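Pasting the structures here.
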Structure I
């Protein structure tokens with residue numbers, strides 16, 4: 001587990017190496033970002049942050065890396081939450097970019113920063129609607145499954 005200072009240093013080093021689009025900054029997620037991210041995810045039909053807000057916020061605060069992209073006016077325009085063992089695998093649980101900022105390099109930047117933070121790991125993720133975006137990054141498609149805990153009750 002990284003301390004807050006170690007996380008800050010790790011993120012700072014990744015940002016220094018990243019090719020950041022003009023006018024966009026990336027920082028770590030803060031509790032205060034949650035309401036806007038609930039709105040962004042609801043607009044995409046992602047129900048968990050609205051239906052289970054306490055659990056979602058707790059999960060996001062306990063995960064790392066969890067990144068937020070902002071525009072010049074400090075408006076939150078993107079979000080990435082990942083989990084990693086630090087050596088082999090990094091799994092991106094959520095990646096969202098505000099509709100009016102898509103195509104500007106925000107999603108690519110968030111994935112790049114995550115990768116630069118854990119350069120020895122592969123990045124895995126699931127999507128049902130952004131195949132073109134991930135292909136444009138050179139990602140390889142592979143088959144996966146999602147199991148809900150209710151299946152084991």
Structure II
């Protein structure tokens with residue numbers, strides 16, 4: 001993981017407004033983060049562990065995820081509380097809203113209808129995990145060959 005020098009996307013410099021893709025140094029770090037998380041996950045799965053990757057996967061990043069996990073099935077779960085709930089959670093964390101929220105929302109709209117999508121607005125973490133485990137078969141995605 002990046003210890004220092006992390007470049008978070010800044011709408012003005014790091015988002016290609018035509019495609020919504022993160023570009024430049026921020027894009028390179030974002031791509032490397034997902035690729036390396038998938039490599040590490042596959043390594044642990046190869047040793048018999050169950051792994052969970054957590055990241056913001058929307059729009060074009062879903063295709064990156066599919067490519068990185070090609071060769072085997074995986075479960076995809078989209079936690080999708082309402083935008084109002086997300087804003088409330090950010091206020092409670094005192095982190096403010098993100099300038100790139102609209103790009104995330106646009107990316108969600110571009111997502112293929114695959115995996116398990118859950119509106120978690122009324123659930124705590126334990127309830128969310130229980131729902132995922134109870135409905136895990138709905139999240140199964142077949143990875144495309146490379």
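Readers should treat all values here as calculations from the given coordinates under stated rules, not as data from a laboratory. Not measured: the values here are computed from a predicted model. Cβ atoms are built from the backbone, for glycine too; each structure is taken alone.
Going by distance in nm of label points 7 Å out along Cα→Cβ at positions 30 and 46, which of structures I, II comes out largest?
For this comparison of distance in nm of label points 7 Å out along Cα→Cβ at positions 30 and 46, the top structure is II.
If you work out distance in nm of label points 7 Å out along Cα→Cβ at positions 38 and 94 for I, II, which one comes out largest?
Comparing I, II, the top value of distance in nm of label points 7 Å out along Cα→Cβ at positions 38 and 94 belongs to II.
I have -0.31, -0.68, -1.32 for log10 I(q)/I(0) by the Debye sum over Cα atoms at q = 0.09, 0.13, 0.18 Å⁻¹, calculated from one of the structures I, II. Which structure is it?
Value -0.31, -0.68, -1.32 for log10 I(q)/I(0) by the Debye sum over Cα atoms at q = 0.09, 0.13, 0.18 Å⁻¹ corresponds to II out of I, II.
Hey, distance in nm of label points 7 Å out along Cα→Cβ at positions 54 and 86 derived from one of I, II reads 1.7; which structure?
II
Which structure, out of I, II, was helix-only ellipticity at 222 nm (-39500 (n - 2.57) for each DSSP H run of 4 or more, over all residues; to 500) derived from, given a value of -10500?
I
Quick check: 1.9 is what I get for distance in nm of label points 7 Å out along Cα→Cβ at positions 62 and 126, calculated from one of I, II. Which structure matches? Could you put the intermediate results ahead of the total?
Numbers: I: 1.9; II: 3.2.
It traces back to I.
Work out relative contact order in percent (Cα under 8 Å, 6 or more apart) for each of structures I, II, then name the structure with the largest result.
By relative contact order in percent (Cα under 8 Å, 6 or more apart), the leading structure of I, II is II.
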